[in-house]
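See the structures that follow.
All of the numbers you see were taken from the coordinates with simple rules; none came from a lab. No experiment lies behind these values; they were computed from the predicted model shown.
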Structure 1
Amino acid sequence: MPSDHLDDLFEILSSQTKSQIIALLAIHGKMTVTQISEHVNTSRSNLYQAISSLQEKGFVNPPEVVVQKNYVEKYYSLNESAFDNNSQSEMDDQFKKMDPEKIRNLLATFLLSQSLILRVIAQEVKNSSDEDMKRMIDEGMADKMVISFSTLSDKHFEQGISNLKPFLEYIENPKNFNEEKDKEKARNMVLVLALPSYLFGSLKRGFD
């Protein structure tokens, strides 16, 4: 993966507006600027500018133009191939070259974009039908849903990360999903977050 592409990716992930646009398009598939503006707290001009930059760098596809009776809608979507070809080892090498301030901003912005995803999903769950809830009950949480939050010692944290790596390597390898992308449009959500304790500063006292 060219280093300039990774530079562009990290720049996106460090921009609150751009990372939130990416997060929303990942959930919804395609959206108009009006729909995006309902979730992203910035001006319409900033949204257009951010989307234009994402298009220019190949992370967002040219808009799909839909003609309605009295107006034209433009639907934007992700260019998923721009995200599929990112080697974890190359990303890690690039990450290690960053200065502390850039890493701090990258992590904070990424977490804020994930909080947006969780708010959107929470609203979707609140709006889900009784039939879907009954299906969830029938299938059981263990089969279709995993919800967990833990604070671990350094030893168990490192062991947990080690056990997660095969799963992460599987879901991050686009070769595992080529056939699925061709046949199935459904997108089940997976969010994995693990952070070392030294990032939590004032929270540490509450863990002691």
Structure 2
Amino acid sequence: MTGPVAGEDGVARCPWGSTAGVMRDYHDTEWGVPVVGENALFERLCLEGFQAGLSWLTILNKRENFRAAFHGFDVDRIALMTDADADRLMEDKGIVRNRAKIEATRKNAHATIALREDGGLETLVEGFRPAATPAPEVSGEVPTISAESAALSKALRKRGFGFVGPTTVHALMEATGLVDTHLVGCFRRGVSGHWDG
């Protein structure tokens, strides 16, 4: 089990974000930072779903391709996508070509639109913010699920969302700042805004 690691710049970070590159950039500027707007939260929800069974680095390296394929994660435009569009995306080597995940993205767009009548996706997700946040000191203490992520997963599934299991939802909660799982001693712990380095 590893605690925070100081990079060549002398800054202590979570081990997964300690090496210069895409993962460090994500760790330093995005992970744990709240997102604003339905489309921004929807993008994170979809990308976490696409990540299931894969590495997050794979998703980050393909993110711009995902954005191009899914109209910048514009919920209304994705809801208009057809079966022919899904067939086309299955041929797109720039994204994760998984039919179930592509279909879930379309399904989730419809579910997000339906949620607008009841406060919207942002309001629903925010409603499951934990009262307390963990304080992991080493990587092995970082939870991958919580009572809140299990409850939010259940609420999302009830609303018609797919690929929103408790682990995926917990990752979404971490990524968007609902729960802070940066290690104690990481320079990003307790910081909710962007860092410009």
I have 16.2, 48 for Rg and Dmax of the Cα atoms in Å, for residues 61-164 alone, calculated from one of the structures 1, 2. Which structure is it? 2
Of the structures labelled 1, 2, one was used to calculate helix-only ellipticity at 222 nm (-39500 (n - 2.57) for each DSSP H run of 4 or more, over all residues; to 500), giving -14000. Name it. 2
If you rank structures 1, 2 by relative contact order in percent (Cα under 8 Å, 6 or more apart), which sits at the top with the largest value? 2
For percent of Cα pairs over 24 Å apart, find whichever of 1, 2 sits highest and give me its label. 1
